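The numbers here are math on the coordinates, done by the rules we state, and not lab data. Values in this document were obtained by computation on a predicted structure and should not be read as measured data. Cβ atoms are built from the backbone, for glycine too; each structure is taken alone.
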Structure I
Amino acid sequence: MEALFAIFSAFGLSASAGLNAYIPLLVIGVVAHYTDLIKLSPPFDTLANPWILIMLGILLIIEMLADKVPAVNHINDLVQTFVRPVAGAIAFAAGTNVIAGINPVVALACGLLVAGGVHLAKSVAIRPLVTATTAGAGNTPVSMAEDVASTAVSVVSVFWPILIAVLAGILILVLLWWWARPASNAGSA
């Protein structure tokens, strides 16, 4: 059961990295440094180093500020296209490093794909829509919501990983319903 919870946690952490690269890494590092809830094996134990935590905190502040400034947020999204998938890969691998038998390359690839997919959906579908419909005024509140969501998902992933499985299941059902709905409407017309 511990292995299953670690996988749920890893998926949640890597997904939240797709919204903000540094929040899940900071959550992992802080929880590993100050509690016994997460035991990080090398090389991921470096995330709990106080200097790394300070650096992640500084990077988080820079990323949060850059994402709130019009025009700068687009440059930030471009830079984060490379950073967020890597952060997701690290978060996934760090979250599953306690499970024997999980290949680290597979864990890194899973995290890269999950975080990259979330970032891609955000930067290609959501943000351009918000920019177009609000003339850019909606980007700051959406960015704040993304930060809150990333923090919430990261914390839930660490403390209550079963909720990530439930949320993922609900999301999949909603997406399947949404995807199948236009097809059924088209057939009745």
Structure II
Amino acid sequence: MKSVCVYCGSSMGANPLYAQAARAFGRALVQADLALVYGGGKVGLMGVIADTVMAEGGRAIGVIPELLVNKEVGHNGLTELHVVPDMHQRKKMMAELSDAFVAMPGGAGTLEELFEIFTWAQLGYHGKGIGLLNAGRFYEPLIQLLRHTVDEGFMRETYVDMLQIDADPLALIGKLQNYQPPARDKWAMPVQSNAI
């Protein structure tokens, strides 16, 4: 594993713990010699984790749509900043550049990115690990909702178990490094190794 895609908020959130978690995860990435791949912003938790990675001597690769660069939220101090036409290209490039994915606390955009890559894993488009950095138990309501979808017959427990969950950054990275995808996808087809 060489790089981790991190989905996180463009806001700081209400709890200072979220920024602390972003800094801790940034340091953990550098300690594990993993590059950060993220949405390329300089604001919110996105800016916190990127600034931390760069300050610690790591590599931060941003991917940002033209519209957001034009609104002056692009980070100019990264190892690499890729400017792409739209959100679809952004998510595709982030996925291609990454060996695993982590969702930190965030809003609708973070959840949308998480669920897209989670769905792709269920369908067998990739076999990369997906993690939730559960800082301050932020993701507990979502985990309960996913368990509810299993109870109601809309999802197999195997797919919920695909998500690696931990509040400790190094522990979460360890889980992702050791992740093995299910042998079969949602439609009982062989899982493709890393095709996205």
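A few remarks follow.
- Label whose coordinates, when helix-only ellipticity at 222 nm (-39500 (n - 2.57) for each DSSP H run of 4 or more, over all residues; to 500) is calculated, return -13000 (choices I, II): II
- Structures I, II were compared on mean projected area of the Cα convex hull in nm², and the highest value belongs to I.
- Read-out mean count of other Cβ atoms within 10 Å over residues 14-21, computed value 16.2, structure in I, II: II
- Structure (I, II) behind the derived value 115 of volume of the Cα convex hull per residue in Å³, for residues 70-125 alone: II
- With respect to FRET efficiency 1/(1 + (r/R0)^6) of positions 62 and 102 (r between Cβ atoms, R0 = 35 Å, to 0.05), the largest value across structures I, II is given by II.
- Among candidates I, II, the computation of relative contact order in percent (Cα under 8 Å, 6 or more apart) that gave 22 used structure II.
- Comparing distance in nm of label points 7 Å out along Cα→Cβ at positions 78 and 134 across structures I, II, the highest value is found for II.
- Per distance in nm of label points 7 Å out along Cα→Cβ at positions 22 and 46, the highest-valued of structures I, II: I
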